[in-house]
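Colleague: Alright, structures below, take your time with them.
Rule-based calculations on the coordinates, nothing more; no lab input. Remember, it's a predicted structure, so these values are computed and weren't measured experimentally. Cβ atoms are built from the backbone, for glycine too; each structure is taken alone.
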Structure I
Amino acid sequence: MKKEYESGKFCDDGEGGMGQLMNISVAVSQNWGIGYKNELLFRIREDLAIFRKRTAGNVVVMGHNTYKSLGMVGGLKNRVNVVLSRGSGLVIPGVVTCDDLDKLPQLLSAYTGKEIYVIGGDAIYRQLLSSCRKAYVTKVDREPEADTFFSNIDEMEGWQIIEKSERKEQGDLGYTFYTYENKSYVEFCEKQK
């Protein structure tokens, strides 16, 4: 699970054939914090509603701890839930499991026509970030204590803001929706032997 990939689309033919675009969905604090003690830092109604609508009928890819933090048997409803885990032999009813990033492109190729969303946690984000075409980032105007962080893509080459909402509020919590595009992404395929 520690492998890094150069990026872009998933394809299983190794020849740059039609692939599936991967995206990221994440809510971050002012210092790019995303979680504390295996819990999300923020639960913003509008953000969660947009997430549900965007990912419904598609594929969500997450780490095992993120899956456990959902507290839902079988994962998120109306989605294909793919859980990455370092332990082989993990079986979760109603969930597709994967114990090796090298196997992920082939596994995801079974879901042609569906969008793929990487939804955490921090290790999965780090490993797949360069392989994503878009990042849907909700930036929250707070900086609570955090022990997990998302990469600051404002400082990363290739990532550009292509859409930004007006500042919104839920109670005294301010937030803004950003859509980033990875201008330097390339095909993502299984490594050549």
Structure II
Amino acid sequence: MKRALTLGLLAVAFAVGPAWAQSDLFYLGAGITQESVSHFVLSSAPEATSQYPDIDATSWKILMGLHPIPPFAIEAEYLGSTGTSQNLCCGIYQRSQLSGAAAYALGVLGPPRYAAFLKAGVSDWKLSAPGVAGGATQTGTSFAFGVGFQASFGRFGIRTEYEQFNMGITNGLQMFTLDAVLSVF
């Protein structure tokens, strides 16, 4: 049994060994995101924020990564602040907002030019509802994960990915992204 397990792990290691789609050590990227947070309620003010709009907005993110050993990488990203407003009446608005950052460990599968990746890590996030008796805010650190696909053309890469952050008592952040990535060195 141990021998079969060892052989299986070696086969996986050889299959994914050349997998990382970037050929250099350090990369930078930026992307356009579609972000969604449903059941927007802040635990710091649940009654006051239960009627606030769910977030469904387009935003941006920047990322940087380090991949010292194929097929593994470490990545950090920052999400631009975004939100959704709702007109109650007579020019009175409610606004739900979010911002965040995350750090991930990535595992990459596939040939060097086209690769799929899985990512898992931690997110640091902030949800806010300006206007609720001076404003309500909730911050947290939680588990984050994602999956994506990347096509590489020399030092330039294009990738699409799905990510999810657990966020308080909401249904969490669900984010689809289209990124451009550049290997720096």
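Colleague: Between structures I, II, where is distance in nm of label points 7 Å out along Cα→Cβ at positions 89 and 113 highest?
Modeller: II
Colleague: If you work out distance in nm of label points 7 Å out along Cα→Cβ at positions 105 and 129 for I, II, which one comes out largest? Mind dumping the intermediate values first?
Modeller: Numbers: I: 2.2; II: 3.7.
Structure II gives the largest value of distance in nm of label points 7 Å out along Cα→Cβ at positions 105 and 129 among I, II.
Colleague: For FRET efficiency 1/(1 + (r/R0)^6) of positions 97 and 161 (r between Cβ atoms, R0 = 30 Å, to 0.05), which of I, II scores largest? Don't skip to the answer; put the middle values down first.
Modeller: Numbers: I: 0.30; II: 0.85.
Once FRET efficiency 1/(1 + (r/R0)^6) of positions 97 and 161 (r between Cβ atoms, R0 = 30 Å, to 0.05) is worked out for each structure, II has the highest.
Colleague: Thinking of I, II, which structure, once relative contact order in percent (Cα under 8 Å, 6 or more apart) is computed, gives back 35?
Modeller: I
Colleague: Hey, another quick one. A value of 9, 37, 38, 14, 2, 0 was derived for P(r) over Cα pairs in 10 Å bins from 0, in percent; which structure in I, II was it taken from?
Modeller: On the way: I: 9, 37, 38, 14, 2, 0; II: 10, 34, 26, 17, 10, 3, 1, 0.
Comparing all candidates, it corresponds to I.
Colleague: Of structures I, II, which gives 2.6 when distance in nm of label points 7 Å out along Cα→Cβ at positions 121 and 153 is computed from the coordinates?
Modeller: Derived from the structure labelled II.
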